[in-house]
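So, here's a batch of structures to check.
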Structure I
Amino acid sequence: MNYIDLPSLEQRGAAIRADFSSKPVFRYAVIEDFFRDDQAERIQLAYPSLTQGHWDGTTYIDQKNKFQQRVFDQGSLFDEIFAELNSGAFLNFLEQVTGIRQLQSDPSLFGGGLHQSTTGAFLNVHVDYNLHPQTQYHRRLNLLVYMNRGWQEGYGGNLELWDMQQHQLLDEIAPGFNRAVVFETNHVSYHGHPKPLQTPRGVSRKSIATYYYTPTRPQHELKAAHNTLFVNTEGINGQFKRLKSGLKALLERVRTKF
C-alpha cells in the first residue's frame, strides 16, 4: 500500500529543494498534499481518539495536554504508514531535497509517532535533543505531517519557527490537512507551538512525526550531548503559563505515587 504520494513529491523535488535551501537561519520547507488524496482521507478517519490505544499524555513544565502514541499493531494502517516513512525510497527522497546524506530512520519512533493535542495544549519553543539515546546517532531532520481538516485560524496551534539569536519569529505554519513540514534539527532550529490551543470540545491538533538521523554531522554543528532545550518566547505570560503547567505536572506525579 502506498500512502505517500512519492511520484508527486519527486516531481516537485526541485522546488521543495530550492525552498528548503533558501532559508537563512535553519532550513525548512512546507509540503502540501503529502499523502495521496484518497489515503489522506482514510488516515484522517482512522486517526485514533484518546480512548483508543496507549497514549502518553504526561504533563511537563514546557508541555501540556500533548499526547503521544508510538506502538502499533503489526500490519495496521499506522504501522504501514510509519514503515513507508522509514523506507529506503522515502529516505532517498529526503536526501535529495535536503542534501543530507546517510540518513537513517528510527523504527522505535523515539519521541515521534502520532501526536495529538487538546484544548489548552502548548509545546514551548525549543531545540530538540541532538543524539538518539540508544544509537547515539545525530538527529538531523524532523518531518511533521498535520492531519486537521477544517482547522480554523482561531484555534491557534501554529508551528512557530524562531531565530533565538535575534529573538525573532521567522515563520508560522498552520497545522492544516495533509500539510507536511520538514526541517533540519541543530543547535539553532528553535520551534514549537507555545500559545495554548483554543479548540472546541472534541477537536484536537493531530500530527504524524518522524525523525531522521546520521552517524555524524558537520563539524560546526557538533555540540555536547543535550536533551530538549526550551526557551520562553512570551515574557511574563510565558512564565505564568509554565507555573500553572508545573503545578499540574506535580499533581499528576503525586496522584501516580499514591
Structure II
Amino acid sequence: MTIPKDIIKFVENSSGHPLNKDEYITFGSQDIEITGITVTWMATSKLIKSVADAGHNCIVHHEALTYPYPDFVNGNEHEYTNWPINTQRKKLLTKHGITTIRIHGSADEIYIYNAFAKQLNLITPIADDGTNIYCHKVFASPVSTFGELIEYVKTTTGMSAMRTTRHPSNRPVKRIGLPWGGMGLFINVGYMQKLLDIGVDTFICGETDNYGFRFAEEQGIAVIETSHEISEAVGLRNFAEKLKEFLKINVQYSDIPCVWEMR
C-alpha cells in the first residue's frame, strides 16, 4: 500500500535532507491509500477535475495550493481562505477525496534547475560561487549575440515570442545565469545579485517582473524571460517519471501551460 509519507520519503532520500518548511501535505489525509498520483506545476480547479477523471487521489504540486503566496499572508487566515479561488479548489479536493502534497525547493534542487539548463543545452558551468550550491552557476553562451540567443531560446523552449530587455540584437553575450521559475522576480533579486557577483552578462529567466527587469537592465545585464511554467515543466516531468519508478504505481505528469501569450 502506498501512502503520502512514501512520496515524502522518496523526496527526502533523493535530496538528502528533510522537506523544506514550505513542503508538506497541504490538503487531505496523510493516511490515504494512494490509487494514482498526478504531478503538476499548480493544482488549479481545472487540473483537480482532470485528476478525478483519471481516477487519481493524490496531487503532488510545485506551487502553493492557495492564494496569496504563503510567505505574503498577513495573519488574517479567515479572509484569504474564503476567497472564491481557494474555496473552489478545496471543494473539489473534498468532493473527490484527493490529498495534495507540495514539493517545492526540493524538486528545484533535485530536478528542475538542472533540467532547465539541459533544455537550453547548457550542460557544463564555467564558473560558480564556490559554495557548492546547485544553482549558483554561470554557463558559456552557445551563441555570440543577444539576437541569436533570443532565437536560440525560442527554439529550445518552443516559444514563438518572449519578453526581453531592450538591448540591441548585436550585443555580445558570453556568460549566462539562469534565474529559473520565479527566481527572476523582484522579491528574489538577492539570487540575481549572487549571479552578478560571479560574472554574468545575460539572464535567461523563468518569470520576472518590471522591477526584476529594471534591476538587471540598470546594471547592464540583458534579460530573456521564458515563463515560470515553461522553465519548470521538464524538471517536473522528470520528477514524475522517477517517482513512478520508485513507487511502482500509476503516476502521471500533467502540464500547466504558460498562462499568457504575446499578441
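Figures for the structure shown
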| item | result |
| --- | --- |
| Origin of the derived value -8000 (helix-only ellipticity at 222 nm (-39500 (n - 2.57) for each DSSP H run of 4 or more, over all residues; to 500); candidates I, II) | I |
| When distance in nm of label points 7 Å out along Cα→Cβ at positions 82 and 202 is computed for each of I, II, the largest belongs to | II |
| Ranking I, II by relative contact order in percent (Cα under 8 Å, 6 or more apart), the structure that comes out highest | I |
| Source structure (of I, II) for Rg and Dmax of the Cα atoms in Å, computed value 17.8, 57 | I |
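Only the coordinates and a few stated rules stand behind these numbers; no lab work does. Only a predicted model underlies this, so the values are computations on that prediction, with no experimental measurement involved. Cβ atoms are built from the backbone, for glycine too; each structure is taken alone.
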